[in-house]
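A.B. asks: These are the structures, in structure tokens.
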Structure 1
Amino acid sequence: MPYLFKNLINFWIVIILVTYQIGYGQRATKPKLILQITVDQLRADLPRKVMDRLPEGGFNYLYSQGIVYENAHHGHANTETVVGHATLATGADPAKHGMVGNIWFDKKLNRVVYNVEDNQYPLLDANAGVNKNTEIDPTQAAAGTDGRSPLAITASTFSDELALSSNGKSKIFGVSVKDRGAITMAGHAGKAFWFSKATGRFVTSSYYYDQYPQWVNDWNDKEEYKKYDNQSWELSNNVSSYIHGKEDDRPYETEFPGYGIVFPHPYGSADGKYFTTFLTLSPAGDELTLDFAKELIVAEKLGEDLITDYLSVSFSSTDYVGHVFGPSSLEAEDNLIRLDRTLADLIKFVDDRIGLNNVLIILSADHGGPDAPERSKEYGIDAGYFDMDSVDTLSINNMLRKKFDTRDKLISGYFHPYVYLYNDAMEKNSLDVDEVSRTLAHELQKMDGIAFAVTTADIIEGKVANNDLNSSVLRNYNPKRSGEIYIVMEPNWFVNDFDGLEVACTHGSPWTYDTSVPIIFAGNGIRPKNVYRKVETIDVSLTLSNYIHIKIPNAASGKTLVEVLEK
């Protein structure tokens, strides 16, 4: 009897311990799928702005069942799309991963370079590249080729390390409307697909495939984008329920012919010149991305074995809507409500197929975004638009020519966030680049709207004050891609000229409205928690590597988010 009694006690102890672990969602194994969601231009405060009106799932699931880092920021100065995505992917600053901006001036090629362009790897679809006659994203239009690859990323990504650790058995994919949103997260070892506005199809390049998988052809052949033919973006709810319900017509909003600045926003005919562009300027762009991602999960059998797979889904509509209408617009508010339903659909889909206990979800953003200056002014805040053409004015060039006794033009141009000088002119006139840079920086800093103009030489030599602002500029500096002078606008001032197109808002600064983003880990037995200490986006990739016990990316410099690893 004592022996039997002892064994019964041991049996019930085991049952109690197992029950305790299950009750608190303890994970027993590595996740079958890591689902990394990046929402373009999702400033950290925005989800909570609409949370009280949202149903279950989506944001409410993530914020109630996840570890929510309430004070998360990008640490680099140039908060642009490719920079933020690459930082989340690599756990490194742009100084190390090389994506210093959406574009930069390549002095060897003597032209502007788009971040993921690569003429070695053309698109698999003919005529699916950037249509420069209809493109509203001038960074893509700046590319010298329609070819695309991740080879300009100079550091390994978490997805690369996952591929290496599994000896290529992990299935790794990145999906987005934007090529740079998909390519960066898929890394060098994964596969990437993005939306072609020219064709309405999700496309890829020869870097990834010799020909499309049949399921991609099948999905594209369905022409899902045409379901929006002659439809409109309508408000989801009664206008009286919106915070910005009375602000549907603002003078600073960007008006595209046929799309308008008030609801409803008609998409027009599917064969219209701007039809697919209008889709990306609305929740429809995210809905198409979701539909393609769900098809990918099924066709590629993600999460169906014990080897951890990886899927990045980058939703782009929040960014486009923010640029065109501003983040404090009726359009932005309704887009968040629609995004919530898109997220809820994706989360439910992976739960039904794989089970959330087997899926680790990460939500973050590549950057935030400012309010439109006119809106800020209504609240007594100094704000405005800066004309960057004034940096290259005749008077400034004449001043440099006179001071340095040359007839040559010394300023190559401004490609955010850097001013570049002509190397050939420097060498021809035996000029000291640092001296010319410091002279120009001194003049630029006198201009209204510019808070900070400093030479990269002074930054790297430590000749500026040791503060967070200067540190963020240094973390953006890459000797092969950065220009000679870094420009920081005053808070709430920015350039709103996109290659001749004026927009309501533009991100890309080191101010907190641009750096502040959500970081949330959920699923796979994660215990809910709110963390208020300051963390950074470089922490995400390192934490993921430690979470599944693989080698960290080769340039990662963040800190482990220990709450995610707690059992």
Structure 2
Amino acid sequence: MRHARRAWRLLHTDTQAAARLAGKALVQAQRRGDTEALAWAHLVRGFHSLYFATPAEALADLEVAERLFGERGDDAGRVLAATGRGRAAWRSGCAGAALQQLLALREEGLRLLKHEQRGVLLNAIAGCHSALGDSRQAFAYLHEALRGAGARRDLGFDAVLYCNLAHELMQLGDLDQALEQIALGLARSERMNNARLRSMLLINRITCLIEAGRAAQTWPDIEHLLGLPPGAGGRGTTALHFETLAIAALRCGRVGPGRDLIARAEAGGYIHLPDERVELALARALLAQHDAGAGAGLRALDAAAPWVHGEGQPPASLRVRCLHAELAAQLHEAAGDASGALEAMRRLQALAGERARALSAARAQAVLLQAELLRLRHQLEEHEARRRATERARAELARANEALSRKIVEVESLQAALHEQATHDALTGLFNRRHLEDTLPSMLALAAREGQALAAVVIDLDHFKAVNDQHGHDAGDRLLAEFGRMLREHLRRSDLAFRYGGEEFCLLMPHTTARSAGRKVGELLRRWQAARFQLAGTALDGLGFSAGVADTTEGPASAAALLKLADQRLLGAKRSGRGRVLDAAVAPTR
């Protein structure tokens, strides 16, 4: 149901997303037996088809939706689906029957429908009045549709009404106002993903420019329209107005594209409305004039007579009949038929007068609708300004949060660096003596609780002063750093290594007796003795160290006592000749 409702809201603002969501809702509703969501999904697909497909395709979904809404007792949904059916009848060329069908729904619809749903019904009635040439009623219904829809939900319905208002003003000959409304509609449509609506606005602009004698300015719009794909991703597959584009192309001297556009209109299968039929005849007449002269053009123009004079069917609009009379006068004049040209001019004059009277009668309604659209535009601009302000505030908050996050990272990094400095020796990378004093008591307590031995080792690098004296303090620092690296690489992960001071080091080895620790330190001594370094161009090898080892099983009850015992054994190793490890169980290891 969420998919279906959202699809309805996106019908004008994002047509492709609306189609996808309706399809998804349809699949899920069928699988779950959700008749409410199923009805809404069919309703959305039906209205989408009214814009992008044929009336027959739309009816298939709308009739299912109307039946499902009726079965559920959802009268508002049923009226919406019936409104779609009325619109399909209008698009099929039966504006009179469609109007009667929609007017029969009006009272119930105004009682049941809210907001944009009410606007859909009123807009459909306005369209039928427009197709029947009653602009005053069309304006009145468009005004009520707009007032009912409002801007609070920003569903794009106002952009549709810009298009419809422009079309009606154009029909009455108020071209300047029509072009102004088209410009507003195009600006509004830039924030929407609705190529169909934008194309209809461009068609209206092309139509205005043709009648204003400015057909040469239409070519960029024609090229844009021809570049749009068919189907739901572009202009749809019906009511493509190739006949209108053909007239514009031929009027601005582009005969090849005009000929192709006429062929497209003839093959499109959408020519149903009187205006479409007459405009196709106008395009054919212009092409025939180019190919075979004015006489051929007049013969082609005769095909439009039934829809121009209303012979057995509703006539074309005043606008299109004016275009027909104007072209007839031009062709008669070109053919040398002065009387025929004069007759066509008189007909044009009479139609123009009728248009002017219709415009005068509808002017008040048109002004009301324009004022309502202006008010709505201001509302939308205020909403947009608030939205932008909110987005800016959010962006500023996001930037502040990002800056705070960076500062937290910096502080944490600084804290880590300070902790590193506080606990580590910068030269060797080993823990420092302060950390040894902080750590050893807790390790002693843990060893006592677990009943395990903790070994402590004190190491002194042999003859280190001589290295400093002969090779310099930089060389001495290099040796200390290398010794620290060796300890880090070859001790267990559980062992801790400390720089005790100067060239002295301390190791703490949990779960290890002095004897086991002595063997491990003996291996380290052999590695150090085998090491060879290049210091200031001089090779240095044959290094060594002395070490004393003690563990907690020998009785030391404190950190100081354990270290003192290990230090005493270090002194014993030195007195025994250096380069050896002394523990409690064995003789010095070399």
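Laboratory data are not the source of any read-out in this text; all were calculated from the coordinates shown. Not measured: the values here are computed from a predicted model. Cβ atoms are built from the backbone, for glycine too; each structure is taken alone.
A.B. asks: For distance in nm of label points 7 Å out along Cα→Cβ at positions 248 and 520, the calculated result is 8.7, so let me know which of 1, 2 that is.
C.D. replies: Only one of 1, 2 returns 8.7 for distance in nm of label points 7 Å out along Cα→Cβ at positions 248 and 520, namely 2.
A.B. asks: Compute relative contact order in percent (Cα under 8 Å, 6 or more apart) for each of 1, 2 and report the one that scores greatest.
C.D. replies: Largest one: structure 1.
A.B. asks: Supply the structure label, taken from 1, 2, corresponding to helix-only ellipticity at 222 nm (-39500 (n - 2.57) for each DSSP H run of 4 or more, over all residues; to 500) with the calculated value -9500.
C.D. replies: 1
A.B. asks: Identify the structure, out of 1, 2, from whose coordinates Cα Rg over 2.2 N^0.38 Å was calculated to give 1.00.
C.D. replies: 1
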